[in-house]
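So, here come the structures, one by one.
Just so it is clear, none of the values below were taken in a lab; they were calculated from the coordinates. Model, not experiment: these values are computed from the prediction. Cβ atoms are built from the backbone, for glycine too; each structure is taken alone.
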Structure 1
Amino acid sequence: MANSDEARTEHPPGDERVEPTSPQLTAAASTFALLGNPVRLHVLWLAAQGIHDVSALAARTGVGVATMSQHLSKLRLAGLISVRRDGRHHIYSVEDPHVLTVVEQIFDHIAPDGTLAPDPPGR
């Protein structure tokens, strides 16, 4: 097992990290639990790419519209996406850009075949 000093991430001077509070840890765990579902993770990625209608999201993820609506409801209640009406359609968009950063980073870290991607040059 590595020494705790070796496992510590180095930060630039003046960028000292503050230990997260209990409410922060709880909220982060809840967010990661939501993102732990492949369909919801896919929905966030698709919504960020401009696919916003519930039927289109359901078709792209391979689930039924009713199931998609349940996933969208969970994401909306968590504040990760928002919804607006456009005629008879509900249009969904990503509400929290920070979550998109996490999603983009994880897909940068995982290769298309599901294995860990190699580190970019210079790291």
Structure 2
Amino acid sequence: MRYLSTRGGMPAARFCEILLGGLAPDGGLVLPESYPRVDEATLARWRLLPYPELAFEILRLYADDIPEDDLRALTARTYTAEIFGSDAITPLHRLDGELHLLRLSNGPTLAFKDLAMQLLGNLFEYVLA
């Protein structure tokens, strides 16, 4: 997958090339050149996956310059019960009838950002190695 700047001043680049930059060199946001389509059968299969495997399946669509075995290992190392306090990573609790609570604050800093930042740190380490 290739990524472009919203301001148009950046040549198309791969995921690992843009990962460490934050913003595009021209100050724009970096977005995929096109978004992958996910069909109903794939969504149905994904519903049954544990969090680390679901993260891998989604990320491999956007980070296709990271070998699949490496990306699978990164998501497996990132999303663990030891780090997030639950095998579910984001446990869903029924509060009352149709009212549910998705727990997004089980990570090391007890904030929802841990879901992204734990992976981002591992991706940085991978790209810099």
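Quick notes on this one:
- For helix-only ellipticity at 222 nm (-39500 (n - 2.57) for each DSSP H run of 4 or more, over all residues; to 500) computed as -15500, the structure of 1, 2 it came from: 1
- Ranked by FRET efficiency 1/(1 + (r/R0)^6) of positions 13 and 77 (r between Cβ atoms, R0 = 35 Å, to 0.05), structures 1, 2 are led by 2, which has the greatest value.
- Of the structures 1, 2, the one that 29, 18, 16 was derived from, the read-out being semi-axes √(5λ) of the Cα gyration tensor in Å: 2
- At a computed 9.0 (mean count of other Cβ atoms within 10 Å over residues 37-44), which of 1, 2: 2
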